[in-house]
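What follows is a set of structures for review.
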Structure I
Amino acid sequence: MGKLNCLWFSRHEPNEVQLEELTARGMQIVALEDGQKIGKIVITDNTDLKVVCDTLFTLGDANDANHIVGVFAAPMIEMIHRSARNAISLGKAPDDAMHCLQAWNVKRVSNDQMPIFEHYRFCAAGFISRSAMKWIK
């Protein structure tokens, strides 16, 4: 069985520990630079949220990827929640679901210095689906 393609969704590049974990999970990042560009978008309103979601779905389609790995801002977490609620009302997860893995980063701060983030592991956060985008007004 081949590796699962996943999109990277963060403004930062994945580090060696993250890449090793994804490899161990049977996953590989595709379209890294595009994922970083999307990850750099500041979501300030629902228009931005729709652009980010639409772009992730388009990039996923183009690269046969149905997983998104990275860091999700609050509006994206709300999309994950709405996608789950939509799936409950449908009685199943939709075929277009893109599974989301959230980076669990451990924060260490010493003496008022800039925070340093150390990757612990990726956590299953749920999924986003096109059908749940109807909630974006």
Structure II
Amino acid sequence: MSFTNEANQIDVTNSSPESNYRKLLILITILLIILILFQAYQVFTTTQQNKLAEERALAYQTRVDEAQELVSKQQTLILNMYDDYEEIAYGINVDRIVEQQLIATEFTLQALQVLAIQNSQIIELLATAP
């Protein structure tokens, strides 16, 4: 589309091939910048997610180690309880079967309490697994 003016013969066109090429390059540049920003955002979020997963795994492993240590102590306690039970229940100071039954019941209760603690720890670990 061209306009001519009688006094100043000016030729105005809507677009030239060089102008279209320049606009296309600008558009491609903008799209590339957007793509680079999007990729940078993805790398950032992936890095953050990996750090969070590592922190969770470390915290979980710490809890597992603590639970293993406690279970080991509790197993030693149970073995000691059995030795103590045999010594007390079948020792010289026990004269009647009723006393033996009472002592056996007390030690059974203690062992069940230790097992209940272990079960609650296992459930807690399973509930918080990463």
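Quick one: helix-only ellipticity at 222 nm (-39500 (n - 2.57) for each DSSP H run of 4 or more, over all residues; to 500) came out at -11500 when computed from one of I, II, so which one is it?
The read-out was computed on structure I.
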FRET efficiency 1/(1 + (r/R0)^6) of positions 27 and 91 (r between Cβ atoms, R0 = 35 Å, to 0.05) from the coordinates reads 0.00; which among I, II:
II
Re Kirkwood radius over Cα pairs in Å, for residues 43-98 alone: value 12.2 computed from one entry in I, II; matching entry is structure I
Looking at Kirkwood radius over Cα pairs in Å, point out which structure of I, II has the largest value.
II
Quick check: 0.75 is what I get for FRET efficiency 1/(1 + (r/R0)^6) of positions 51 and 107 (r between Cβ atoms, R0 = 35 Å, to 0.05), calculated from one of I, II. Which structure matches?
I
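Computed from the coordinates by the stated procedures, all read-outs in this text should not be read as laboratory data. The model shown is predicted, which means the values in this text are computed figures rather than measured ones. Cβ atoms are built from the backbone, for glycine too; each structure is taken alone.
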